[in-house]
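The following blocks contain the structures, represented as structure tokens.
Derivation of every value follows stated rules applied to the coordinates shown; laboratory data play no part. None of these values were measured; they are calculated from a predicted model. Cβ atoms are built from the backbone, for glycine too; each structure is taken alone.
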Structure 1
Amino acid sequence: MLEAAAGLDAAGGASLGLVAWDLCVEEHEVADAWERAIADGLLKPSGRDNTLGEPLWRLTAGGWAALDDDQPATA
């Protein structure tokens, strides 16, 4: 979920709906992880989507660190 949100960062941020669409799943399938990421401070508000009016979120420094922690180490 964080990887999908990070991929949308350059476009201004991610919403739950955009992340679900990017992952090809229903919103309810990622809603718990999304809410947990917000509660854990991994996502921060970044405005609103101009088309749908949904709140947009970006990864915090902690979110980027958590994303990096999930990546395999390279030699």
Structure 2
Amino acid sequence: MERIAIIDHDTHTLFVEDVPEDILNERYNGDEEAYIKDCYNLGDNWSWDYIVSAQYIPESPDPDVYDINFEELI
């Protein structure tokens, strides 16, 4: 499984997806960008990268940093 983040810079939208490696390898020859182009309706201004960990920092006078556990969100 590869966890990827895709940012659509035109709409300021973040997508986070867990992509099974067998789908990447069998259908897209391991090419994440080919997968993204096939599965997302993005314009020309986007980027992507792998996610190893994520944190959220809310706006507050003394902000706490929260680790994001994607499995808990499901």
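Computed quantities for the displayed model
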item	result
Parent structure of the calculated result 2.7, given that distance in nm of label points 7 Å out along Cα→Cβ at positions 35 and 51 is the read-out and 1, 2 the choices	1
If helix-only ellipticity at 222 nm (-39500 (n - 2.57) for each DSSP H run of 4 or more, over all residues; to 500) is computed and equals -13500, the structure in 1, 2	1
Structures 1, 2, by Cα Rg over 2.2 N^0.38 Å: label with the highest value	2
Structure responsible for 11.2, with mean count of other Cβ atoms within 10 Å over residues 43-50 calculated and labels 1, 2 on offer	2
